[in-house]
Structure I
């Protein structure tokens, strides 16, 4: 089977050999998990004496490395595919972050379609960002746009990341510009770029050969988020959710929110959670609980939990309530 991505298998094979690993756990994000068995086949052909296991658990980013799982199965090494190291956490267990790159070409018709959208916006400047998989094509796109627009590619927050690379919870590489252009295949990161900046965002999807103006979707989500914030302005009893995943446990943030809310005269409870869902919130909910704030992953409220019956806020949104200010919209932290 032809893989749609470069999985840097030579790098993985070299590391397994250097560490003399006998049992290796492979971890993939959901979008790359369908290729996991093909990856194992190719590793086995070169390293027949090594046992390879595939983690079937969800992997939501470099903040979610399978350190507990690898100990449970007695493996020597984690091969974590598809993410660069996280800005605020590095695993204690031996882990190789394997950068997976898309092999999809940047087609000229997509570039022309993108230029038409940018011209319709009257854009003079463009901020380019991408997920890890598309950093090569982002550089290629920058060279194709720079004759017509002022192209900006920002510096990320971490030396492990590439210029212009964003994470689901980290958009520091987005530059000030008329329009944000983001390269990725899904909605997740592009929506985050729009929420973090409040400016138009256009997604270039190389794998599906599409240019999509996501600005209307960003505005729709923002309306939902502001509705939740306005509800939370009346809240008096709060539940603060503290994450238990190794890269999502933020005790200092929990303490800040707890002390800030209590200083306003509000009552707080802290609830720990490893895998949060609407059902788990409903299980702990009581009639006197008015609002929730999630400190583990700020994308849970915007992508998964906004249909919960009560306000479920990101830390940035909770700060808006604490400060009693609706502008600017703060996302994610």
Structure II
């Protein structure tokens, strides 16, 4: 049993027992044969837990994907050994998740008085756990922006990302101070997710007067100025670690042509064939190589450089880059 699965198996037993009790309570609303089939599946899963074979594919004996077990503890086969019917159903669910996530992403080039924006979002698989947000106020004077990374990968991570997006979209509409938005988001995320789930996040607001930024345990945002580059460290714990976490806000201004870059660790931790990381310094060099060419070319330059650096290896994590550039 994999360490990741072993650490969560203890959680599956009470869930299965609770599901069994609910089925028995609903015995009068379904046929006896159907009820017995469902109870048999639950009992079989409980028996596999006792025998130590829970979470192991019955065909290839490799571990079943943890995120799939979290969604359905009765799963007995890994993705590679689903039946044709199960495979078709799985693909339909994945297609729907991909469509939903794509609809949650903001427009690529939201512009605000004094600012231009561009982002690039590349999930590791069909869906990802990176969070990218741009929300303009109704009067067009304020732009909320965020980049985050929730724990895990795949569909399970994308569900957490969707939940995080819903929290922030609700809170941003209340026009609260930024520190209060992050504190409330942390509390809501902490109360509504498991203890093993958390999210690193950088968010802020851009106005005609400048920027305010809050970093909750995420990769340091980069302030690309004409005469150098500054890094903005974390001002609080990741969301979901401590429900009463406190967050502070950093205020700054950028001159015309200067840029703020937010990114996920899938960029700096991308590896080449020799196992070397792309790292922050190379990201800075790539951004500065296109510093005078606008936000779009800066973003494209980074992803082109990563592709060349990683070649021939495939991506190993979600990658997100968000750029806010001060207009002249």
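helix-only ellipticity at 222 nm (-39500 (n - 2.57) for each DSSP H run of 4 or more, over all residues; to 500) computed as -10500: which structure among I, II?
I
Which structure, out of I, II, was mean count of other Cβ atoms within 10 Å over residues 116-123 derived from, given a value of 20.8?
Only structure II yields this read-out.
Tell me which of I, II gives 19.5 when you compute mean projected area of the Cα convex hull in nm². The partial results should precede the final answer.
Numbers: I: 17.6; II: 19.5.
Going through each structure in turn, the value belongs to II.
Out of I, II, which one gives 21.0 for mean count of other Cβ atoms within 10 Å over residues 132-139 as computed from the coordinates?
For mean count of other Cβ atoms within 10 Å over residues 132-139, the value 21.0 is produced by structure I.
Among I, II, considering only relative contact order in percent (Cα under 8 Å, 6 or more apart), which has the greatest calculated value?
II
With distance in nm of label points 7 Å out along Cα→Cβ at positions 236 and 276 computed per structure, which member of I, II shows the largest figure?
Top value of distance in nm of label points 7 Å out along Cα→Cβ at positions 236 and 276 goes to structure II.
No lab work stands behind these numbers, since they all come straight from the coordinates. Quantities reported herein were computed from a predicted structural model and do not represent experimental measurements. Cβ atoms are built from the backbone, for glycine too; each structure is taken alone.
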